[in-house]
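Every number in this text was worked out from the coordinates using simple rules, so none of it is lab data. These figures come from a predicted structure and were not determined experimentally. Cβ atoms are built from the backbone, for glycine too; each structure is taken alone.
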Structure 1
Amino acid sequence: MLSNLRVTDFLLVADAQLEFSPGLNVLTGETGTGKSILLQALGLLLGGRGSADWIRRGAEGLRISGVFRGDARALRTARALGVPLEGEELVISREIQRRGGGRCFINGQRVLVGALRKLGAQLVEIHGQRDEERFRRPEVQRDLLDLFGGHGELRRQVRACYGAVSEAREALREHEDRMAQLARDEEWLRFQVAEIEQVAPQPDELERLRDQLTALRASHRREELLALAEELLQARSGSVLEALEELDHRLGALGEGTGDWAALREELHALALGARQAARRVRGLRREAQAGAEELPRLEERLTALEGLQRKHRRPLAEVVGLLATMRADLERLTEAATIREGLAGECAARREALGGVAKKLRRRRERAAGGFATALEKEFAGIGMGACRFRVTLPAVGGGGTGRGEAAVGATGGERVLFEVETNPGEGFRPLGEIASGGEIARVALGVRVVLGERGRTVLTVFDEIDAGLGGSAARAVARRLAVVAGHRQVLLVTHLAVIAAQACRHFRVEKRSDAQRALIEVTPVAGSLRVEEIARMLGGDGAGAEALRHAEALLEQAFSLPARGGSARS
């Protein structure tokens with residue numbers, strides 16, 4: 001819903017601010033005062049094409065802003081665009097500068113014009129202007145027919161089945177592509193598997209092996225030192241032990257002696273005994289070190305093989321082990337490729353069959369709804385000055401791009417398009433709705449659709465442009481009543497020249513053009529009370545309307561006030 005629109009320096013508008021009501025909002029004024037300029041400004045705000053030529057003379061730029069309350073779908077769209085949200089309010093603004101360029105904002109965040117257009121389509125629907133008429137789009141016509149027929153659950157089933165078919169087809173395609181690739185790489189895969197299996201790495205083996213090698217290399221250095229100690233102590237001629245034993249023997253040959261000689265012999269004897277003990281300890285330690293050192297070449301060779309696998313495959317050893325499992329699985333799948341493909345193809349066929357079944361059910365429901373929708377609309381046309389107009393719904397099959405493989409193509413929304421066709425005069429033949437020449441006719445068709453649908457569908461702002469073109473008498477009153485009905489469950493905005501329509505409004509704005517010798521300006525004023533009576537009287541009898549026109553205006557407003565308030569808001 002649009003609660004506020006501000007237009008600054010746009011064409012002949014210097015500054016206009018409009019506070020809208022729920023229900024029916026109307027713009028009235030003399031012919032040529034520029035009422036449609038405000039609808040043009042709204043279209044620009046919602047992402048329409050802009051031009052620096054629209055900037056008011058003397059101004060450097062124009063600015064349009066609006067405050068909307070978005071429903072769940074609009075808020076999802078805003079969120080997807082990265083717009084910051086606080087509650088349901090969406091503040092949109094757009095600026096165009098005379099020197100070139102422009103800026104767009106949603107809730108203070110700068111966005112591209114495309115983002116305005118995308119969000120605007122979720123906030124407002126405009127009927128009557130050819131370049132913005134949404135009912136001419138096949139996807140919108142499909143949604144309207146499905147709303148009328150209550151096909152929401154079937155639509156969800158078709159969409160779910162279509163998604164399941166797409167997943168199955170993608171799985172089959174991926175399998176076929178993968179098997180083709182594996183078939184080309186089979187010889188290389190087998191070589192890689194054999195090479196890794198020959199080494200047979202373990203995920204955490206490398207770190208353990210490096211720790212072992214560090215310890216063994218330290219042990220090897222100790223063994224070298226112990227070999228030298230054994231050689232010096234005992235193993236060669238002139239060793240320490242040999243020298244000590246020689247000295248001990250010669251001192252013994254001299255006799256025990258006394259004093260220092262005896263002490264010296266005891267010391268040399270103790271040294272020889274210590275040397276023998278040290279030599280025995282060195283031999284034992286060396287045997288232990290030699291036993292570990294024998295493993296060193298084998299472990300170094302193992303380390304070289306493991307590091308080679310890492311370098312070749314450019315990944316850690318744990319991932320090489322995982323790669324081996326993957327390649328083994330690929331080779332196993334290659335041997336079972338035909339069986340797997342048969343299963344996937346069967347799943348595709350089953351899901352396509354399920355999709356075809358629910359799509360046929362949806363088509364039958366659409367065929368039944370199409371007749372009822374057309375009949376209901378033609379009844380509406382008879383009451384709004386389009387009694388000669390005929391309406392029908394056609395359901396041509398969709399083209400390519402569905403799940404078609406020999407069977408009729410079915411998409412995410414069913415197996416057929418939904419097209420609205422209209423014959424405005426007998427004998428002219430049916431044409432697509434979007435090709436109707438008159439904007440007023442398109443707007444009245446849209447009004448009929450909204451009456452037939454009632455409260456079904458989203459409650460976005462609906463703009464009917466030119467809806468009263470060529471209307472008068474009973475047709476005008478019928479359109480007014482129907483606008484009141486539609487405004488009972490959605491916000492409506494329109495420009496009108498008909499008093500009977502303006503009298504139904506919840507909020508009424510008068511647009512006036514004021515001129516002096518230098519320039520013209522457009523002013524927009526909300527009217528209520530006696531001012532509104534005068535405006536309705538002017539619409540009935542022109543400027544200077546007499547007492548009879550005033551009484552007629554009061555009668556129209558009293559009749560409107562006797563009906564339930566539109567959109568839950570009292571008329572002003």
Structure 2
Amino acid sequence: MFDWKSHYDSLHANFPGARPFPLIGITGNFGEKGCELAEGYFESVLRAGGTPVILPPTDNADALVSVLDRIDGLLLSGGADLNPLFVNEEPLPKLGNINPRRDLAELLLIRLAFDRQIPILGICRGIQMLAAALDGSIWQDIPSPSIKHSQDLDRSYASHTVNIEEDSLLHSIFGTDTLAVNSFHHQAVREAGPHLRISAFAKDGVIEAVESSEHKSIIGVQWHPECFCLRNDESMMPLFRWLTDEAANYASARRLHHRILTLDSHCDTPMFFNQDIHFNQRDPRILVDLHKMTEGGLDASIMVAYIPQGERTPEGFSAATDYANHQLCRVEQLVKQNANAVGLARTPADLYQLKKEGKHAIMLGIENGYAIGHDLSLLEHFAQKGVVYMTLCHNGNNDICGSARPHEGEALEGMSDFGAQVVREMNRLGVMVDLSHASERSFYDALDISRHPIVCSHSSSRALCNHPRNLTDDQLRALATKGGVAQVTFYNGFLRKDGQATILDAVAHLNHMVEVMGIEHVGIGTDFDGDGGVSGLASASELINFTRRLLRERYSEADLRLIWGRNFLRVMEQVQQDRAL
């Protein structure tokens with residue numbers, strides 16, 4: 001007889017604390033006996049080092065969100081056909097059995113998990129549900145196949161082969177171009193859609209696997225890999241080890257975001273506040289809102305009043321000042337309207353207090369010193385409103401300094417005499433000097449003038465992308481020598497000169513800047529809603545992906561604490577502590 005009490009005692013002999021195994025939610029089928037799950041699913045997860053939990057089908061939104069707050073990975077199991085009405089189609093004659101208890105629940109679950117960047121593995125029906133939920137499409141019945149896709153043999157044996165795309169994640173997992181798989185389906189993915197790419201085909205061209213086209217942890221396969229483990233066939237275990245490994249990495253990143261303060265030093269979201277934006281909803285018109293900040297683990301954002309460079313006339317200066325005040329007031333109103341979830345911060349201490357209270361934080365900035373025209377007294381006005389930094393210029397020279405991208409006919413200039421007064425007054429008022437957008441001459445002039453460290457709130461590396469908006473290695477070293485910080489930005493044109501940039505380019509820029517400046521002088525300034533955002537880092541909801549990549553790069557928690565805001569806040573504290581208001 002099995003002595004279960006001895007087993008119980010052994011579990012508590014040397015209690016290790018929380019189990020390190022990632023929690024994998026597996027969607028349950030729904031049959032005559034209620035919620036059911038084939039043994040292969042949870043056995044495969046267990047053997048891969050995960051802890052499986054079964055997710056019964058429910059369309060209760062609160063329950064789904066609660067589940068997703070707890071699991072580290074999602075496995076979509078096989079089962080009946082999708083009701084075509086959910087994808088705006090009528091049922092074709094060859095449609096099989098459908099299961100109305102699962103469809104709505106899983107479509108919601110997938111989309112919510114996708115928003116949260118939770119690793120997902122879809123199996124058979126699961127790959128089809130992935131495509132349906134992520135704006136692709138499926139065949140109700142595979143048209144004119146040349147091989148049999150629904151076999152009658154034991155499910156733990158292979159029945160046909162698939163060709164794997166060489167540059168795919170799936171290829172890196174299995175390390176082969178051709179894989180023998182089983183086959184028990186009559187539906188398949190028709191179009192992968194904008195968020196997925198095809199990674200494997202059957203010999204007759206039927207799509208057999210998809211994966212994320214955005215460098216996310218998503219794979220769907222048409223076959224049933226879980227069946228192989230039931231006869232101790234290890235050939236499919238790499239897929240489940242991938243899922244548990246990605247889930248463990250996701251869990252580590254999520255726990256880290258709970259412990260540290262995460263700050264985005266630059267976004268342009270206030271530009272959209274005149275469009276009836278719903279900041280407390282997941283508004284598709286903006287890249288930063290409360291839902292996306294929560295999903296991506298972003299605690300705080302410095303939202304800037306961006307002022308395009310206009311005529312340097314009394315009328316132009318007045319209009320620029322009015323526009324800056326208008327945008328800053330809109331941010332203040334937004335915070336008041338959502339005071340239960342977000343607060344306005346003026347100091348680093350405010351940020352930490354708001355995080356302690358479970359709230360997000362917004363700080364105020366100004367992008368383009370054109371906002372003060374030629375009136376030095378306006379700096380004190382903006383400082384009293386809580387502005388923590390001002391970018392001295394934008395595209396086009398102004399009365400303060402020359403721009404890295406002067407307007408047509410303008411020369412590359414440095415700091416003006418008035419600009420020198422501006423820097424000294426910002427030092428006195430405790431407002432950080434931001435040299436993003438400034439010309440090299442302006443950059444070095446300001447470093448000489450300022451008695452405080454200087455920031456570049458959203459600038460990347462010119463060594464990796466030769467753009468005048470980026471910083472040369474000499475600039476990076478000079479900035480670090482003076483105690484300043486440079487914040488890598490996610491603007492496509494500042495990460496790559498050709499093609500579309502991705503999260504991989506952003507990581508490469510950060511790595512280079514760390515190598516040149518040291519870990520104490522780098523950070524993150526996304527430029528979201530100012531045309532910032534690249535594949536894998538397309539909105540605030542995807543920022544946890546950056547942490548996950550940096551964990552893979554062997555950055556420590558102490559490093560990530562610095563990168564995610566501590567470096568920037570060190571400068572802010574120094575500047576604010578020395579102010580003479």
(message) Matching task: 32.3 is the computed value of Kirkwood radius over Cα pairs in Å. Pick the structure from 1, 2.
(response) 1
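Figure out for me which of the structures 1, 2 the number 11 belongs to, where relative contact order in percent (Cα under 8 Å, 6 or more apart) was derived from the coordinates.
On the way: 1: 22; 2: 11.
Checking each candidate, the match is 2.
Any idea which of 1, 2 comes out highest on mean count of other Cβ atoms within 10 Å over residues 147-154?
On the way: 1: 16.5; 2: 12.8.
Result for mean count of other Cβ atoms within 10 Å over residues 147-154 over 1, 2: largest is 1.
Comparing distance in nm of label points 7 Å out along Cα→Cβ at positions 251 and 435 across structures 1, 2, which is largest?
Working: 1: 13.2; 2: 4.5.
Result for distance in nm of label points 7 Å out along Cα→Cβ at positions 251 and 435 over 1, 2: largest is 1.
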(message) Taking distance in nm of label points 7 Å out along Cα→Cβ at positions 427 and 507 as the criterion, which structure among 1, 2 has the greatest value?
(response) 1
(request) Have a look at 1, 2 and say which one yields 3.1 for distance in nm of label points 7 Å out along Cα→Cβ at positions 67 and 283, as calculated. (result) 2
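Taking log10 I(q)/I(0) by the Debye sum over Cα atoms at q = 0.07, 0.14, 0.17 Å⁻¹, for residues 203-482 alone from the coordinates of each of 1, 2, which one would give -0.36, -1.04, -1.35? Present the calculation step by step, with values, prior to reporting the outcome.
Working: 1: -0.63, -1.09, -1.27; 2: -0.36, -1.04, -1.35.
Source structure for this number: 2.
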(request) Using helix-only ellipticity at 222 nm (-39500 (n - 2.57) for each DSSP H run of 4 or more, over all residues; to 500) as the calculated read-out, with -18500 as its value, let me know the right label among 1, 2. (result) 1
